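> I've put the structures underneath this note.
Just so it is clear, none of the values below were taken in a lab; they were calculated from the coordinates. All of these numbers come straight from a predicted model, not from anything done at the bench. Cβ atoms are built from the backbone, for glycine too; each structure is taken alone.
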Structure P
Amino acid sequence: MSQNHLETAQDLLRLQLRTARTMEDDSLAALGELAAAAKSPDVKKMFRHHADETKEQIENLRRVFGILEIPESTAASPSTKGISKQAQSLIAKSAPALRDQVTLSAALGNEHYEISAYTSLIVAVTGLDSEAARLLQDNLDQETHTSEELLTRLRELVA
């Protein structure tokens, strides 16, 4: 498979899986930056907790690579790079009193991208392997739960 040309659904699945691996690596790095930028201890704690979950998600992706007999590797994830750059820009521009709101908003945007990526991957593996689909569903469930937590905390801040 050429990374620049996709001909089959399998080519697309491989690229999406490789991109998801990069997405989670980028997310892990961003969570550290968001935790450092956040002001309140509970928001910092949320980011550290999600970093632990992200490590589990990376391990789940590694298992999916093995189950599907796809060599584990990464592929560019311009979306997550862009989300991180946007977060860094907003953090740099924001007053300290807004940092929690800014970091939560940035994390929420990243979660929505990850939810979309996992949803597409689950559709792609459905019918191929139920264990791979279950692992991806576990990741999606964690991302959805995190999104809900972020939104709840964000609403509390702006209320």
Structure Q
Amino acid sequence: MDARLNLFASATAGKAFKHVMAAGMTVRESRLPITTQELVSLRVSQINGCAVCIDMHTKEAAHAGETALRLHLVAAWREATVYTEAERAALELAEEGTRTADGAGGVSDEVWERAARHYDEEQLTALVLHIAFMNLANRINVITRQPAGDYEVGRFH
């Protein structure tokens, strides 16, 4: 499969991505655990059908020490017993934050309160920004049909 656009050759995309990637790095360097960030990245990308991001974040998570079992179960995290309560709260917030068009009220108060039990305000801020960043990246990649399978760990860090 060929991409519809070569985003790396575009001056406009290059300017925009410079800022987007800087914002993403700020979140990456936050106190939100990197394993939580990668699990959220993977789940949001699964929901949005973004193959290139699934490729990237599966490999980045494994490189960060995530187990194959936990990676394989992200799509069914509600029924899996391998995630902490904090990770489950982050995944639930990520799902509701990604599926805003599917629910009348966006993120429910109950989901927000569960996340707030496990993360302080700075971590919640990082988590919300991370969810939004992943949705942006997914949409760009899905619209332009970026191919997956050849991502190398650390390419964008």
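> Work out the source of 28 here, i.e. which of P, Q gives that when relative contact order in percent (Cα under 8 Å, 6 or more apart) is computed.
Numbers: P: 28; Q: 38.
It was calculated from structure P.
> helix-only ellipticity at 222 nm (-39500 (n - 2.57) for each DSSP H run of 4 or more, over all residues; to 500) computed as -20500: which structure among P, Q?
Values: P: -28500; Q: -20500.
Computed on structure Q.
> Of the structures labelled P, Q, which one yields 3.2 when distance in nm of label points 7 Å out along Cα→Cβ at positions 11 and 51 is computed from its coordinates? Before the final figure, lay out each step's value.
Details: P: 3.9; Q: 3.2.
Of the structures listed, the value fits Q.
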